[in-house]
Every structure is written in C-alpha cells, then in structure tokens.
Structure P
Amino acid sequence: MAKSHYTSAGVDIDAGNRTVELIKNSVRTTYNESVLGGIGSFGGLFDATALKQMDHPVLVASTDGIGTKVKLAASLGRYRGLGHDIVNHCINDILVQGARPLFFMDYFATSRLDPEQTTDVVTGIAEACKQAGMALLGGETAEMPGVYLPNEFDVAGTIVGILERDHILPRPTLAAGDMILGLPSSGPHTNGYSLIREVFEGDNLESFIPDLGCSLADALLVPHRSYYSMLYPLLDKVKALAHITGGGFVENIPRVLLGNLSAVIHLDSWDIPLLWKMIQEKDAISTDEMCRVFNMGIGMVAIVERSAASDFQASVSERTYVIGELVEGGQKVILD
C-alpha cells in the first residue's frame, strides 16, 4: 500500500474508523424508540412526536466541557470517568431549569487519535447516558495535530432536554425566608482543576491516604455525579435549583435569584469533606476563594419554602443539609 501523505501529516483515517467500530456497541445501548438511524449518518435523527402530547413543550439545550480535569486524568491513565463527568455535568445544568434529558452529543478532539483511549471516554459517555435514559445521538472525533500538543485531548458535549413551559425553574414565588438545602457532591466534580493540579504538583497521587480512605487520585477523579434520578421526581417541591459548578456558591446561586433577593450561606452547617481542607491548608487559600472556586462538598442546592423543607428532606434518599436562607438584598451570596 502506498504511503499516506495524510497519515504523515498526523491524521490517521484508519484509526478514526477503528474508533467508530469500537464505540458502536456502547452507543447503541443508549438508543430508544425515538432514535432514527444509527452511527455514521451526517446528523442524528430523533423522533419528536411525543412533544405533541405536551401542552407547551420547551426545549432546553446546554453545551459544556470538563476543563483541565482531562489533564489530570490523562496523567494517571484514567479516561472512562471523564465520559460520566461531561454527561452528568450537562444533565445537572438543564435539571436546574426543570428539564428531562432527551439526547446528548459529544465532541472529542486530540492531537493523535488513540482508538482505545477514545473508546474508553465514549464508553463512559454512553454509560452515563444510559443511566439517565437519554440517547447518545451522535458526536465527533477530531484528530488535529498542531492545534493540540502531543498526547493532549479535550472533551465537550451538548445536551437537549424538554419540559412544560409552566414548570420552568426558578419559580417567581421565591421569597425571603425560603430555605437553601445542600445536596452532597461526589468530589470536585469538574471545577477548579487548574488550581488542584498546582496544589498537588509533584505529589504521589496514587498513594493511599488513610484519612481519605483512598488515594488522592481516587478522590480527585471520582466522576461528577448526576442529581437527575433523585431530584426530577421532586421538582414540584422546589422553587429553584442551583448547580454548584465553576464559581462555587458565590457565582452560581445568584443565577437563580430574583433581583431583590440574596442568599446567606452558613459555612458551619455541613461537614466540609477532608479533601477541601487539604487543598486549602496546602496552599493557604482563603475561605472566600475556596467558596468561589470549589463546591466545598455541596454539588447542588435546592431552594424550598420554609414550611416544606422537612418534607423535601424526608423525600430525598440521602442526607441533605439546611445550609442557608434567602433574605432581602441585591442578588448576592453572603458567606456566614
């Protein structure tokens, strides 16, 4: 066979085709009766007939990435969890508006395609989509030498969901006195990893830390959790949800507040996990900055009427915390 000039330039078409073959079965496990066609089409087809049964259907879409967590995962050779990271992050982002996920599309770009590595990531994406009852409708795998440094890659995704217009969150009934309830995170989720990598640079991340009950690698790379199965059945009990992602409490809670309300967060109202204390002490980071960069062990907050707080907590299948309340103010977060 003649030498391929395109391969010499850094793009291996055969590696791309092998990747497609390897991911085919994982992707198909996410298909449901609404998926028309299969892998290889120019676009994914999704039957929208079910929307006719809704009174006023509204589509909700979001696009996001994993950030520099990919760099840490690659350095440790752990890829599958990244697939769960991107899907679950996107699910949570539309859940806070009250949406049920319909389908997902992924984008994987790298300097040089490694079919097994790519398959590991996409398999994780498919696993997370299946857990949410959502179709992995399509995606793109791009090999771009010269754009990405050798052995570097990035992962991004787009989600589309649906809800009735009357059910859009946050609700206009938000008021001073409403309670803020915190739901535990699984770890740093997908935020703050540029700082995390700097804090632990040179440390042996694979060594077991008794106080953590695992290695730092395990603690830092645990996948971003989804709150969908837990919270979707309870959306009628909440006035607002806020996904605590980049920007922490300070940047994310104001996104769901009315202009005349602020949120008070009591930092002593839940047990902040040891990992955050290690990060803070190792680099002498102020508490204000920690709460602006990280989730501090709270990955999602629900705002409910004061009289409904106990009922909501009893309906959730795990421990939740009353971490604050709404007060009159100018759309700020006050750390107490």
Structure Q
Amino acid sequence: MTSVTFAPAAVRRSLDYRPTAQDRGFVAAARAAAVSTLVVMGLIGIFLFIGAWPALQSQGFSFLTESQWLPETGTFGIASLLWGTILVGLIALVVAVPVGFGAALFISEYAPRALKRPLVSLVDLMASVPSIVYAMWGLFFLQAHLLTVSQWLSVHFGAILPFFRVNTPDSPSSYTSSAFIAGVAVGVVVMPTVTSIMREVFAQAPVGEREGAIALGATRWGMIRTVVIPFGRSGIVGGVMLGLGRALGETMAVALILSVSGGATFNLISSGNPSTIAANIALNFPESSGLAVNLLIATGLVLFGITLLVNAAARLIISRQIRG
C-alpha cells in the first residue's frame, strides 16, 4: 500500500510555478540596471585613473605625503586636504547622527498620525534642497550664531584641550570660517539623509514583536530599546556611513565657509584650517591648465577611492550584523 502525501495548495502552486513573460522582463530589467550601475562606476574610475596618471607619474608618492597645495610654487600634495576632509566629515557626523537618530525615532514611534506624514515630507524636502542653499545659510546665519559657542569652548576648554585653544580668545574674528562651523553646516546638509534612512528601517520593525513586547509589560521605550533599535541596527550603520560619504564629498558649504590654510592643524574653532578635497577641486579647477588639471583629477580619484572604501566598510558591517 503506497502512502500519498497531500501538499497544501499554496505549496503545490509554488512547485508548479512557471515564470511569466512579465516576470522574466522584470528580472532582465533589474539585472540590466545592476550591471549598468557597475559599468558606470567602472567607467568613472577608469576616467579618473587615466586623467590622474600623468600627475601620479610627475609627483610620485609625495603627492600623498606633501601637505602643501601651492600651484604658484609647483608644490602639490593632498596630505592636509585628506585631513581636512576627514575632519569636516567627522564633525558633520557628530552633529547629524544624534539629531537624525532622535528625529527618526520620533517620526516612526512617537509622532501622532496627523503629524507623521508632514514630518516625513519635510525631511524628504530638506534632503532635496541644493547644498548651495545650506552653504549660504551657514555663511550668513549659522556662522554668526556659532561664534559665541566657539568662544565659550575656547574659554572653558582651551587650557586643557589643544583643539579648542585660540591665540586671541577675546577676538570674535579668531573664530570665523573654522572647521567647526563648516562641519556643523555640512552636518545640517547630511542630516535629512541620515534621518530618512533610519526612519525607513525603524518603520519596518516586525509588528508581532512590537505587540509581543507590549503584551509582556514593556513600556514604549522598552519596546523601542529591545525591538526597534536592534532590528534597525543595520539601518543605523547604513545611515551613518552614507552620511559620512555625503559629508566627505560636500563642496559648497566648505568652499564658502572655511578659511583655508596651507597645512594641517588639529584646532577646530580657529580660522585657518586645511580645505577638503572636494572644495579644493571646485576652487582651483577654473584657473588650472595642463598638469594642474591632472593633479585635480588625481585628488578626485583619491576621494572616489575613499568613498568606495567607506561604502564597502558599511556593507561589511551590515552583512555581519545580519548574519549575527
């Protein structure tokens, strides 16, 4: 006597499923889009490498170690530009991540239903505002209001922390056009992006686990701490890394606000900090020709590589957390 196993109808349908023409078309379109993205990124990298090769041959390894970018003397080095790029990016993250994290939690978990949709639209609108608008706002409004903050930091912490020490602490002009002000402006630029990514991930937390935590007696914050935040950990990391990549490439806010000096410095609140790679390209490209153009393309290649490394590190961290 043979035994017959009756599978549920849904299982039988899944076993007998044959892809339709629409399914095959969608898969082909998605695959073509993915391949096109890789091809475009590869072509950009090849273009930058070809354009940078004459400069790399001319300057050698000193291009990465020299801290001065002085076209009038023929000295080209990006060590200080690298430091300025990282410095402004880190300050931007210190500003953007806590505010973006709190805003994302409020919108997804605490905001009333009537207020949630306008807040989501407002954050998305802020993310679409051109960076030149934020740059002018930072130059004409934010800088004037942050001078007192910079002076307070210098007076109270300058004696023990060298990056808050200013030679003339009583002069307001000593604090203008600093890396601190530029970093805060860039932080405002990347804040909507960080908020949007985190909010989307927090909103996807499983409803069953939310309700289970509440049924077991957890408070709203207890449910968020034990369910929403652990579930959204990959989104938090992704938002931070994407915000860092955005901050590293920000141009106008740094070009308008920062007062550029020749070398690297650890001081955050005094005028005279190194520029960033993106701002240096924007400021010097119109007047460059010949080898100087290749040198600027070489700095773009370095920034391109740094951005790829940041994104790869973010992907690695997220994949490890998903497996864990």
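Name the one structure among P, Q that Rg/Rh (Cα atoms, Kirkwood Rh) of 1.00 was derived from. Source structure for this number: P. Looking across P, Q, the calculation of mean count of other Cβ atoms within 10 Å over residues 99-106 that yields 19.4 traces back to Q. Among candidates P, Q, the computation of Rg/Rh (Cα atoms, Kirkwood Rh), for residues 43-106 alone that gave 1.10 used structure P.
So mean count of other Cβ atoms within 10 Å over residues 131-138, computed for just one structure, reads 21.9; which one of P, Q is that? It was calculated from structure P.
Among candidates P, Q, the computation of helix-only ellipticity at 222 nm (-39500 (n - 2.57) for each DSSP H run of 4 or more, over all residues; to 500) that gave -22000 used structure Q. Between structures P, Q, the greatest calculated value of distance in nm of label points 7 Å out along Cα→Cβ at positions 195 and 275 is seen in Q. Among candidates P, Q, the computation of relative contact order in percent (Cα under 8 Å, 6 or more apart) that gave 26 used structure Q.
Every number in this text was worked out from the coordinates using simple rules, so none of it is lab data. Predicted, not measured: the structure shown is a model, and the values here were computed from it. Cβ atoms are built from the backbone, for glycine too; each structure is taken alone.
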